[in-house]
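Asks: What follows is a set of structures for review.
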Structure P
Amino acid sequence: MIHISRLKFSLLMAFMIMSWGLAFPLIKIGLQDLSPTNLTIMRFFVVCIILLFLILMQPTKFSKLSPKDIPWIFVLGFFGVIIYHLGLNYGEQYISPGAASLIIGTAPLFVVVSAIIFLNEKLTKKRIAGIFLALAGVIIISLWGKPGLVIEVKYISGALAVLVAAISAAFYTIAGKKLLSRYTALSLTTYAMLLGSIGLLPFLNSSLISEVTQMSLPTMGSILFLGVCSTVISYMLWYVALQIKDASEISIYLYCIPVITIIIDLLVFRERISYLFLFGAIFIILGLRIISLKIIN
């Protein structure tokens with residue numbers, strides 16, 4: 001168990017939440033110069049360089065990788081790297097960073113649903129209410145989240161792509177639970193990211209070179225921040241936080257992410273928010289809060 005002061009813990013959590021909250025607007029900036037696929041490739045190019053450097057410099061910090069686990073860890077990486085990030089990046093072409101952060105925030109909901117289906121966890125009335133509230137919020141944002149109440153096919157397809165990303169994040173959590181008995185959380189995440197990134201190789205094409213050579217400074221900065229802060233450092237800080245307190249105690253911090261994203265969204269992209277968007281956001285947060293409270297109890 002790690003012991004640090006309350007101030008240091010608060011600063012740790014603040015950096016992590018800010019990094020994840022900023023990720024959604026920075027993806028939007030990166031998409032101005034890069035396709036969703038090439039943005040994913042560049043982000044994980046940075047991630048892989050850092051993780052390989054860490055493995056070479058601190059090999060004792062990582063659990064030994066068993067050959068028999070490589071296919072399963074690759075599957076984890078496939079969902080955690082390829083499906084999640086391609087879905088999120090594609091979706092943010094058409095929906096706002098704030099809407100994307102709220103929809104991605106429903107991942108715990110799908111974790112609960114998966115646990116009920118595959119792990120035989122109990123389905124209570126409170127959980128049912130929380131699930132329906134959160135799903136209602138996603139539907140409201142997906143259909144009527146844009147001002148003017150105009151239902152656009154591209155907007156809906158973007159919201160659905162981000163929803164697929166949220167579901168893949170839930171699968172990543174459930175499927176990785178068994179492997180955590182043999183690997184540390186840091187090791188499993190590192191191996192999943194590295195192996196999952198191999199799955200991006202078939203997406204390499206000439207457009208990557210042409211887009212990268214024409215990248216603006218804001219896009220370069222976004223890629224570096226997404227790779228270094230939002231991925232490598234923040235995931236490590238998350239594991240440090242889990243060593244200090246229970247997941248149920250720190251999960252409340254995650255509700256700050258959409259708030260941060262929406263504020264940045266308003267300031268940077270001048271996105272307008274409809275009343276129905278706010279209703280949807282409230283439904284999602286309330287639904288997830290009900291579910292998390294049940295987990296804590």
Structure Q
Amino acid sequence: MWNPSSQRQILAVGGGKGGVGKSLISSCIAYTIARLGQPVIAIDLDLGGANLHTVLGLTPPKKCISDFLNNPSISLLDCVVETPFPNLKIVGGAKDDLNITQLSEEKKYRLIHEIQYITGHYVVLDLGAGINQYTLDFFNIADTGIVTVLPEPTSIENAYRFLKAAYYQRMYQNPAFASIHPLIEAAMTPNNNLGIHSPTDLLNEVAFRDRELGLALKNSIKDFKPKLIVNQTRSQTDIDVGFSMKSVAKKYFGIDFDYLGYLEYEPNVWQSVRRMRPILAEFPNSRIALHMERISNYLLKQARTGQSLNAAE
């Protein structure tokens with residue numbers, strides 16, 4: 001049972017491909033959970049293209065991730081700023097620092113430690129595009145990892161790639177699997193000589209070599225339960241993309257995808273961005289607002305119970 005007075009829940013929104021709506025969905029989740037009465041800190045971790053503050057209708061904060069990373073005397077909490085919305089605070093992304101995406105291991109783990117140190121809040125991480133190591137690490141530290149996808153072939157392909165990379169990275173950093181690092185590295189390499197192309201292939205290879213380690217790996221796969229949101233749907237076929245991805249992930253990867261739901265295509269999004277207002281504040285009765293409230297209520301209930309509730313079914 002989650003006790004907000006002493007703990008925190010981290011939600012990370014990723015997806016692999018740029019332009020799929022990660023910042024929009026991050027801001028909507030943060031805004032809705034805050035409106036439902038829970039304290040939220042949204043953190044912009046898109047180090048190469050920070051814009052979460054803009055989506056939330058704010059000017060660039062004076063202190064942000066850049067200041068924290070470049071000055072050891074500044075804590076992450078020093079960079080937290082208020083928003084006009086009750087219960088919602090934000091840590092702005094990096095400033096125009098050309099080297100900021102070359103995050104050292106020391107800086108990365110300092111940032112991870114400070115994020116995990118935050119108590120009594122929901123923490124929403126808006127991740128950058130791609131499958132670089134720091135993005136995967138931040139996705140994997142989250143209590144809830146959310147993959148965002150558009151109902152388009154390239155976006156779906158990138159989402160699967162992100163999903164596999166996040167799992168392999170998670171596995172690689174688990175000390176229990178240090179002995180199979182060469183196999184994990186092979187799995188992460190396309191067209192490897194061992195024919196390992198998915199977590200299921202890797203599991204079969206490990207189980208063949210070491211039955212006990214294979215069982216541990218199988219349990220690790222079961223514990224990896226990312227969630228999915230399909231953005232900009234225009235038809236039932238688009239909505240069904242989520243169910244298809246859930247089925248494919250289970251069949252070919254052995255991974256349980258929890259389909260949270262979908263957001264319908266909303267032509268008014270650009271108007272809210274131009275007015276520098278969160279879309280849910282600008283259009284509180286929109287279909288997006290309705291879907292985001294349902295998804296956010298599910299996330300809150302799951303955080304409290306620790307159970308998967310099959311949100312979209």
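Just so you know, all these numbers are worked out from the coordinates, no wet-lab data involved. Computed from a predicted structure; not experimentally measured.
Asks: Match the computed value 42 of relative contact order in percent (Cα under 8 Å, 6 or more apart) to one of the structures P, Q, and report its label.
Replies: Traced to structure P.
Asks: Out of P, Q, choose the structure whose coordinates give helix-only ellipticity at 222 nm (-39500 (n - 2.57) for each DSSP H run of 4 or more, over all residues; to 500) equal to -13500 when calculated.
Replies: Working: P: -23000; Q: -13500.
This figure was derived from Q.
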